[in-house]
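*Asks:* Structures are listed in the sections that come next.
Bear in mind these aren't lab numbers, they're just calculated from the coordinates by the rules spelled out. Here the structure is a predicted model, which is why all the values come from computation and not from measurement. Cβ atoms are built from the backbone, for glycine too; each structure is taken alone.
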Structure 1
Amino acid sequence: MKKSIVASSGNVFIDLGYSKDEAAILQMRADLMADIRKFIKIKKLTQAEAAKIFGVSQSRVSDLITGKREKFSLEMLITLVTKAGMHVKLKIAA
C-alpha cells in the first residue's frame with residue numbers, strides 16, 4: 001500500500017475535517033491555551049499559584065495544562081490571558 005503525503009492547509013483543524021469557521025475558532029482556542037501554558041512554565045508557577053492568578057480552581061488549571069480544549073470557551077481563554085497580563089489582538093486576513 002502506497003502512502004501519499006498531503007500538504008497542510010495551515011490549520012490542523014481544517015485538515016481534520018472541521019468547517020472553516022469552526023476550525024478558525026478551534027485554532028484560536030488552541031493558540032491561547034498554548035500561550036497560557038507557556039506563561040505558567042516561564043513563570044515556574046504551580047497549578048495552585050496559577051489558579052490564584054487566573055481566579056479559577058486548581059482543577060481548571062490542570063484541565064488547561066492537559067489540553068482539555070472542550071472545557072474552555074474562547075471567551076474564558078481571553079479572560080485568562082488578560083489576567084496573566086497579556087493582551088489579545090484579533091487580526092483579520094483576506
Structure 2
Amino acid sequence: MSASRKCPNCGQWSRWTQNPADRCEHCHSVLDPVAVYREQARQERREKEDKRLSIEFIQINPDDPGYIKFFKRIGLGFQIAFVSIISFFLWLIALLAG
C-alpha cells in the first residue's frame with residue numbers, strides 16, 4: 001500500500017512508508033520530524049535506564065601494583081557478596097509473594 005505525506009519543509013508531496021526516517025523526494029528533509037525526535041528520546045531514555053540499572057564492579061588492571069590488586073580483590077569480594085545477598089532476598093520475596 002502506497003501512502004504520501006506533505007513535506008513540512010518544502011510543501012511538496014512525497015512517497016511515505018510510515019518510517020520515521022523517510023525523506024522528502026524534493027528537498028531531502030525528514031518527512032516526520034516529530035517521530036524522529038520521539039525515537040531519539042526513547043533510545044536515550046533506554047540507554048539511561050540500562051546504564052542506571054547496571055552494576056559496575058571494581059576493575060582489577062594487570063598493570064596495578066600488588067598491594068592495589070590485593071585491596072581491589074577484597075573490595076570486589078565485598079561487592080559480590082553484597083549483590084549475592086540482595087539477590088537472594090529479592091528472590092525469596094518473589095517466591096513468598098507467589
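*Asks:* If distance in nm of label points 7 Å out along Cα→Cβ at positions 50 and 74 computes to 3.6, which of 1, 2 did it come from?
*Replies:* Value 3.6 for distance in nm of label points 7 Å out along Cα→Cβ at positions 50 and 74 corresponds to 2 out of 1, 2.
*Asks:* From which structure (1, 2) was relative contact order in percent (Cα under 8 Å, 6 or more apart) calculated, if the value obtained is 13? Write down the numbers at each step before the final one.
*Replies:* Values: 1: 25; 2: 13.
This value belongs to structure 2.
*Asks:* Same structure again: For which of the structures 1, 2 does the calculation of distance in nm of label points 7 Å out along Cα→Cβ at positions 2 and 58 return 5.6? Intermediate results must be reported in sequence, preceding the final value.
*Replies:* On the way: 1: 5.6; 2: 6.6.
Structure 1 accounts for this read-out.
*Asks:* From which structure (1, 2) was distance in nm of label points 7 Å out along Cα→Cβ at positions 26 and 82 calculated, if the value obtained is 2.7?
*Replies:* Label of the source structure: 1.
*Asks:* Quick check on the output: 6.7 is distance in nm of label points 7 Å out along Cα→Cβ at positions 34 and 66, derived from one of 1, 2. Which one produced it? The partial results should precede the final answer.
*Replies:* Details: 1: 2.2; 2: 6.7.
The structure behind it is 2.
*Asks:* Here's a follow-up. 1, 2: which one has helix-only ellipticity at 222 nm (-39500 (n - 2.57) for each DSSP H run of 4 or more, over all residues; to 500), as calculated, at -17000?
*Replies:* 1
*Asks:* Let me ask something additional. Can you spot which of 1, 2 the value 52, 22, 8 was calculated from, given it is semi-axes √(5λ) of the Cα gyration tensor in Å?
*Replies:* Working through the options, I get structure 2.
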